[in-house]
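Asker: In the part that follows, the structures are each spelled out as structure tokens.
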Structure I
């Protein structure tokens, strides 16, 4: 019963980690876009009036920069035509995709932040339990189980293990056209790693056996972290005290 109780805590924490990871990815992407990309144009939405309730049509306008000064050299004549007829045009800027250094910075920074969060969420409660079990073992109330933390993490990671199994079943023929983008979004706490493993595949059916093997191995990260956290708690090893030196 105690095992399931602590596993539930880990499961709840990892679900929160995935949700927070999703918004972290969006936030870091928002920061990286203006730093490493340029505006290429905009999407234009044409409405009957300024209330923007009834959309008439929409189109894409791309900037043309013949002299290379970073500024558009032509005018959006289509927009002028619609405005002359009394329509209301709303624009939304488009940017070039993250590539090269910009993409590398985004992927590395995203996964570093997510990795810190995963380690903290997967080991926090398990570390405390290991510390408590140390005293219980001393008084012979329970027997020492070195794999207890691993078991807690394995059961606690069940939602994402089941998600991986579902992905395998869908790829085998149940729903082969399921978008990998959804799978990546649901595993946002491993966003960069899953993105690299899928390597541009748009559907689950495009993934190879080895890619599924790597995605499966990824689900062992939480159990391993929980296992190490439990042992450290049992042995009363506090990395913060070892790393941070405080003068008396």
Structure II
């Protein structure tokens, strides 16, 4: 792997109090499986971040998003721990894998999720921090991710505050749900006719971490209804 020489940085990191960061990896709890194809982590790594409502982040690492080799849950603002986790999932080798279905998918359902992808020198990040592939900069990637987790969370919490308007947005969400629940006998027309509304609602996925429980729960219901619409639509067009 082109970044193999940097593995020592991930393996030397500790969570703190003498504990290894690898104690945070709970992948073994989720029914380890043998993937049906080669897991070449040296060619590609995918790191999924799922923000939970109460200042926590679920971090999953895999080759392609299908068979995670890392699952951990930490505080979004714990820079030291998340730097160690990021270094591990970026640069270390793993031999234990699990499947997303059904437990992990259930755990992440109703979460604000973003993805970091590393493939060769191509880096796709949801964060504002730049990731230079210059040899003297690679050692900072883990720290960039940890800081990105924290700063991105603060940003979406600000978006929540502006959208919530002290609970006033709840009425709009109820109206959206009513519109989505209005069905005909034509599943294709039902879905395609609501695509603009669906796109709008999906763009507000930061509401998954809203401090307003009523708004957060209503948004979860709306996203579930969108899923039902989509499944009915796909049943026809497949």
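Just so you know, all these numbers are worked out from the coordinates, no wet-lab data involved. None of these values were measured; they are calculated from a predicted model. Cβ atoms are built from the backbone, for glycine too; each structure is taken alone.
Asker: Could you figure out which one of I, II the value -13500 for helix-only ellipticity at 222 nm (-39500 (n - 2.57) for each DSSP H run of 4 or more, over all residues; to 500) was computed from?
Answerer: Answer for the origin of the read-out: II.
Asker: Which one of I, II has mean count of other Cβ atoms within 10 Å over residues 52-59, as calculated from the coordinates, equal to 17.2?
Answerer: Computed on structure II.
Asker: For relative contact order in percent (Cα under 8 Å, 6 or more apart), find whichever of I, II sits highest and give me its label. Before the final figure, lay out the partial values.
Answerer: Working: I: 27; II: 20.
With respect to relative contact order in percent (Cα under 8 Å, 6 or more apart), the highest-scoring structure among I, II is I.
Asker: Given 33, 20, 11 as the derived value for semi-axes √(5λ) of the Cα gyration tensor in Å, for residues 84-179 alone, which of the supplied structures I, II does it correspond to?
Answerer: II
Asker: So if we calculate mean count of other Cβ atoms within 10 Å over residues 124-131 for every structure here (I, II), which label has the highest result?
Answerer: Of structures I, II, the maximum of mean count of other Cβ atoms within 10 Å over residues 124-131 occurs in I.
Asker: Sticking with this structure for a sec: So if we calculate distance in nm of label points 7 Å out along Cα→Cβ at positions 28 and 188 for every structure here (I, II), which label has the highest result?
Answerer: Top value of distance in nm of label points 7 Å out along Cα→Cβ at positions 28 and 188, among I, II, belongs to structure II.
Asker: As an exercise: log10 I(q)/I(0) by the Debye sum over Cα atoms at q = 0.08, 0.11, 0.14 Å⁻¹, calculated from one structure in I, II, equals -0.36, -0.66, -0.97. Which structure is it?
Answerer: Working: I: -0.51, -0.79, -1.02; II: -0.36, -0.66, -0.97.
Going through each structure in turn, the value belongs to II.
Asker: Further question: Figure out for me which of the structures I, II the number 12.4 belongs to, where mean count of other Cβ atoms within 10 Å over residues 92-99 was derived from the coordinates.
Answerer: Computing mean count of other Cβ atoms within 10 Å over residues 92-99 on every structure in I, II gives 12.4 only for I.
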